[in-house]
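Q: The data blocks that follow each hold one structure.
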Structure I
């Protein structure tokens with residue numbers, strides 16, 4: 001694969017940045033602050049030649065004088081004054097997609113931090129990049145400054161990977177950590193995260209698991225050498241996690257984490273994002289606050305885990321510039337680690353095929369025979385119980401329409417998810433169950 005401008009001469013690599021938000025400004029600052037170091041590692045200087053943003057008057061805290069300016073990002077894609085386009089607009093469609101497609105079609109390398117774009121349109125964009133013989137780089141799209149793309153695609157290229165994933169969203173990890181440490185409820189901690197800038201005004205992409213699912217789809221494609229398939233990822237968020245679940249998990253020796261997990265099985269690839277109970281001693285359980293962690297398991301390397309800040313101007317800019325250094329040196333690889341015709345067409349496995357242990361929390365009327373009735377449903381559904389916890393209802397749970405309701409927690413042995421869901425439907429229909437059951441999957445970590 002050839003890279004425009006990557007010949008033997010040490011001419012500067014001229015880049016155009018589309019999007020001057022937090023990350024875009026971070027990239028400009030990093031290139032300026034570490035210019036000498038970056039030039040030494042890239043083999044030549046990397047310079048900003050042009051930018052694209054709609055509002056020229058906005059104060060960004062950085063000197064933009066002398067740069068070519070495009071109000072229309074697509075104009076940047078074909079600007080003859082630049083060698084590489086850096087897309088930092090965000091979003092799966094609209095201007096972000098247009099500028100990337102236009103740049104690739106024009107034979108210009110692209111660097112992007114846009115996980116939604118790569119997760120949803122990555123297969124089509126990779127086809128354009130391959131046809132036009134230019135790199136499409138996206139290290140910053142997954143886990144910010146943690147170099148997981150390079151680790152999975154290149155560092156583990158010799159291994160047959162069987163599992164990849166981790167804590168892929170710092171907002172959710174912060175919320176779950178703060179809930180456990182403070183005992184406060186989800187809504188209170190979410191509001192705090194918004195006030196601190198860890199969560200957006202509309203936090204749904206984060207707390208509903210969509211952001212993590214975008215990243216997992218990318219990791220799964222790289223790990224298993226198949227086209228990216230966001231639509232096959234099962235997605236659940238953390239809205240339903242209550243302080244009671246956090247407390248019960250701790251009593252049972254677990255912590256609750258939102259994990260993305262992709263696994264290669266004999267039946268195909270399962271990819272899922274959802275809350276999990278993981279043992280308190282597991283390395284992933286010790287990753288707290290806004291930090292991310294990504295693990296991979298291979299047939300020769302065993303298990304590795306990388307941890308760090310998954311978002312923010314600094315970490316994300318670091319990953320963007322690392323891609324630019326690769327392009328400046330002429331060091332590129334196929335988008336998904338292999339050319340399109342060499343990618344696997346392994347099928348996706350639905351969540352119903354998951355085999356594992358489960359945590360169930362029920363609120364039931366405190367009547368004789370209730371536990372026996374629930375146990376009978378589990379037995380008839382082929383679900384075996386491992387343990388049970390029952391406490392008097394705390395003040396903020398009991399009362400209302402069911403003052404004599406009590407929470408009980410059941411932990412199952414390994415069972416198929418389809419059987420677990422069948423049992424839950426039957427349990428939820430019992431007149432002694434006063435609210436929908438909560439189910440959380442248990443993972444080894």
Structure II
């Protein structure tokens with residue numbers, strides 16, 4: 001049997017502690033599966049005395065992850081510190097520079113400098129694994145990087161943030177406001193005290209940028225993503241979507257077009273009878289569309305200690321099973337130096353069109369004016385209806401719901417801007433894209 005694989009774990013939060021616990025509890029089974037033992041030799045965290053429910057007495061302790069990367073007696077450095085800069089970045093670079101394989105769950109780090117780190121790993125013949133960085137326990141990275149080699153991908157989309165999906169699900173099922181659902185998510189630990197990174201779409205954007213590179217062979221371009229969060233979604237939007245046969249989800253979407261790659265993160269209406277519409281709570285889902293396979297939809301836990309630790313463990317066992325030559329699997333699906341420069345496409349027309357909610361003054365000619373502005377921008381309307389859960393009261397502002405056929409983003413925005421200048425709008429209009437997945 002081969003020598004034991006020696007692991008160093010940086011970060012003993014929920015995921016790190018769960019990982020160490022699983023490695024200790026399932027030591028014998030992992031040895032049989034991998035043909036060698038996997039032993040945690042070193043750990044790093046801020047507080048050594050904290051009770052994490054794991055035994056670290058026989059491990060080297062480091063208060064600084066960089067120090068552990070540079071000096072611990074290990075073969076694999078597992079980075080679970082988080083953050084796109086600082087300690088996480090320095091420790092991963094130190095580990096690769098020293099010749100250690102690296103496993104990370106850090107999507108922010110990969111979104112910022114993943115190509116650079118991939119080049120460093122490949123130059124040294126090292127493995128840089130990151131399954132847990134996207135969609136928690138769903139093995140989407142391995143699927144794209146290895147299992148579906150040879151497929152040409154046209155589109156990737158999915159629910160990649162459990163916090164947002166939980167909030168939107170609770171708004172629909174319990175009729176609560178966004179603010180109330182966010183408070184409940186924070187109470188349950190699904191949302192951070194400062195939830196902006198999740199609810200504004202940044203977390204989904206980081207994950208989407210990684211999947212885009214794996215699918216389309218371009219350099220990571222997290223700063224080239226159209227970004228829109230869920231903070232403006234109201235209970236009125238939730239009700240209107242349901243009445244029209246849709247459910248609102250925050251989706252990350254990347255697709256290849258003739259003019260380049262389009263990446264976008266935004267609230268989206270999906271048909272109630274689609275599979276992705278049934279993905280509730282903190283669950284994630286990722287759909288891959290390709291020429292050979294067609295469409296593959298993967299659904300599973302997107303966060304949490306055990307789900308994320310499971311993905312990290314899978315990366316570690318891949319290293320344990322690897323033999324000379326296994327490191328030839330490119331970090332980002334193809335050799336990092338052969339990734340194509342990212343070419344950003346303009347926002348394309350959308351098959352499902354757009355949902356537009358307008359609150360307007362109750363006066364003669366408003367319907368006709370709205371229809372005219374749409375027609376002037378070559379927008380075909382599927383429907384235009386007066387909509388309200390409350391009884392109509394003469395002279396009070398009224399809600400109008402528009403659903404367009406497929407059209408260009410710029411045309412919709414021009415039409416809405418023109419309507420704004422007519423002087424009968426009350427408050428800001430709401431615009432949500434409609435997607436009609438194949439599933």
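Laboratory data are not the source of any read-out in this text; all were calculated from the coordinates shown. These figures come from a predicted structure and were not determined experimentally. Cβ atoms are built from the backbone, for glycine too; each structure is taken alone.
Q: For mean count of other Cβ atoms within 10 Å over residues 80-87, which structure out of I, II has the highest calculated value? Each step should come with its number before you reach the end.
A: Working: I: 22.8; II: 17.2.
Across I, II, mean count of other Cβ atoms within 10 Å over residues 80-87 peaks for I.
Q: If FRET efficiency 1/(1 + (r/R0)^6) of positions 112 and 176 (r between Cβ atoms, R0 = 30 Å, to 0.05) is calculated from each of I, II, which structure is the one that comes out at 0.55?
A: Details: I: 0.55; II: 0.25.
The correct label is I.
Q: Now for a separate question. Kindly point out which one of I, II the value 3.7 was derived from, the read-out being distance in nm of label points 7 Å out along Cα→Cβ at positions 104 and 424.
A: Values: I: 3.7; II: 5.5.
Only one of I, II returns 3.7 for distance in nm of label points 7 Å out along Cα→Cβ at positions 104 and 424, namely I.
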